[in-house]
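Below, each structure is written out as structure tokens.
Readers should treat all values here as calculations from the given coordinates under stated rules, not as data from a laboratory. Keep in mind that what you see is a predicted model, and the values were worked out from it rather than measured. Cβ atoms are built from the backbone, for glycine too; each structure is taken alone.
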Structure P
Amino acid sequence: MAVPKRRTSHSRQGTRRSHHHVSPVWHSSYCPRCNEPVLPHRVCGECGYYQGRDAIPTEDDKKAGKK
């Protein structure tokens, strides 16, 4: 089995790992009702709106008796 003869320096190690960074997740869409940033294909966390309907009832809807 191969064993390294010399220790890998910090510079060489950092050069090798330079592409291991994590790219950020960008908000690419906004909710049409409340204009909050929303990840694509997900329910809006602020108003519960998704694809033209209320997917999750909010507190106001629960008090008013709406489904």
Structure Q
Amino acid sequence: MSEITKDMIIMDVLMLDREAAPIFMKHGMYCVGCPSASGESIEEACKVHGINPEKLLEDLNAHFASKK
């Protein structure tokens, strides 16, 4: 698995591992199941929700690294 990046679509990340959903929610992104998640990049969603994308990416990548 390569690194999760800010240009990835939220749903694509969730399709890699549904256990990533709580990480999005921890950062204030509670709409991981909404239609926007299917077409919105992590960076776009972070802008809309006022979330620091670097912190979210750090947590997501730590999660996926722990699965190796």
**Prompt:** P, Q: which one has log10 I(q)/I(0) by the Debye sum over Cα atoms at q = 0.12 Å⁻¹, as calculated, at -0.54?
**Reply:** P
**Prompt:** Where does the value 3.4 come from, among P, Q, when distance in nm of label points 7 Å out along Cα→Cβ at positions 3 and 35 is the thing being computed?
**Reply:** Q
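Using mean count of other Cβ atoms within 10 Å over residues 19-26 as the calculated read-out, with 15.9 as its value, let me know the right label among P, Q.
Numbers: P: 6.0; Q: 15.9.
It traces back to Q.
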**Request:** Supply the structure label, taken from P, Q, corresponding to relative contact order in percent (Cα under 8 Å, 6 or more apart) with the calculated value 42.
**Result:** Q
**Asked** If you work out distance in nm of label points 7 Å out along Cα→Cβ at positions 11 and 59 for P, Q, which one comes out largest?
**Response** P
**Request:** Given a value of -4500 for helix-only ellipticity at 222 nm (-39500 (n - 2.57) for each DSSP H run of 4 or more, over all residues; to 500), point me to the structure among P, Q it was derived from.
**Result:** P
